[in-house]
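Just so it is clear, none of the values below were taken in a lab; they were calculated from the coordinates. Computed from a predicted structure; not experimentally measured. Cβ atoms are built from the backbone, for glycine too; each structure is taken alone.
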Structure P
Amino acid sequence: MFRLQLPTDPRWVDIAEMNEADILTDHAYCEQKAASTAISLIVRYFNYPEIVSAMADLAKEEMEHFKRVHDFILKRGHKLGVEKKDEYVNKLIRFIKKGGGREQQLIDHLLTAALIEARSCERFKLLSEQIKDKELAEFYRELMESEAGHYTLFIGLARKVAPREKVDKRWKEILNFEAEVILSLENKSAIHG
């Protein structure tokens, strides 16, 4: 799925299922961070009108998802917990090229965002198919279907910024690095844990 080089360890679903409040809180913050990333891309790359328009729509959608997750947290009798550091995302961000010019940095930002969306979708799919709680499974199915297009949005935008060959080459490098990141992390009660 999404050309991920390493699938999620199946044991992650069990950890997520046993820690419902934690996984929902982490998911809520992932949605908020996705909205913040979209806004950040608008600010940094304001001279790319297509990116600005797409990110404005995405920021709105991600905040709507945050609200849905938060409402689900409350429905389940939980409270939004404390935000935890996302080691996965932080390690991926370190892979973004610091040099290479503004275009290369934009491509890296877009591809990193695509990868985070792809991994999130993969995890939502696992939750929707494997957890016993039918209401929670359906909730994740709906969000997975809604978010599946974000991965392709980011890839498509990157291919409009630079030639497809250049983008695809960098995408492969980022995918390979992401597999190393996944191997380095323990299974935790977090969307990317």
Structure Q
Amino acid sequence: MSLTTLGLKLPTDPRWVNLAEMDLGEILSDHAYCEQKAATTCITLIQKFSDKDDVVRELAPIVTEEWGHFRQVLREMDNRGLKLGEQRKDEYVNALMKFARKDGSREMALVERLLVSALIEARSCERFRLLSLHIAEEELKEFYHGFMIAEADHYKMFLRLAKKYGGEEAVSKRWQEFLDFEAELLANMTPRGDRMH
């Protein structure tokens, strides 16, 4: 899944994989929490927008999948004798949430949340791809390849739902604003090997 296919405007700093490899415990721990938060986000969207049948139907299996991913990362950590540790503040996600509009209709709030989720999944997909290609351990290459495929599917689903509720033209325009913001955000963030984002 290439940068162009995902629509992202700035590639991850190539040093990131090398930094992540320096302490696999840290990146695995952060990854585990990211999967947990993804499941929680889907549950929250289902609760807030339970009147939207397709939101409920499409996100329900994602909850199960993301929680399964969380358990999968925990197993990998257990195999390595690593501890989960404490959850860290996610500056990247917090900045995207801040950028989301909060002054519109209920449907607009749904669209904004879906776009934030689509962008997180797209960037996660791009980073999992880098790990699947460049991390030294062969077993981890395969491990991250599976996550890359899942994130790509989630990204497409969130974007499709956003367009359904916000309209193709308006959402495409807003998506470009999100992509521009995200590129600027990443350009001003120091690459950290202990964070997925």
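For mean count of other Cβ atoms within 10 Å over residues 106-113, find whichever of P, Q sits highest and give me its label.
Details: P: 22.9; Q: 17.8.
With respect to mean count of other Cβ atoms within 10 Å over residues 106-113, the highest-scoring structure among P, Q is P.
Using distance in nm of label points 7 Å out along Cα→Cβ at positions 66 and 114, single out the structure from P, Q with the greatest value.
P
Could you tell me which structure in P, Q was used to calculate distance in nm of label points 7 Å out along Cα→Cβ at positions 18 and 34 as 2.0?
Label of the originating structure: Q.
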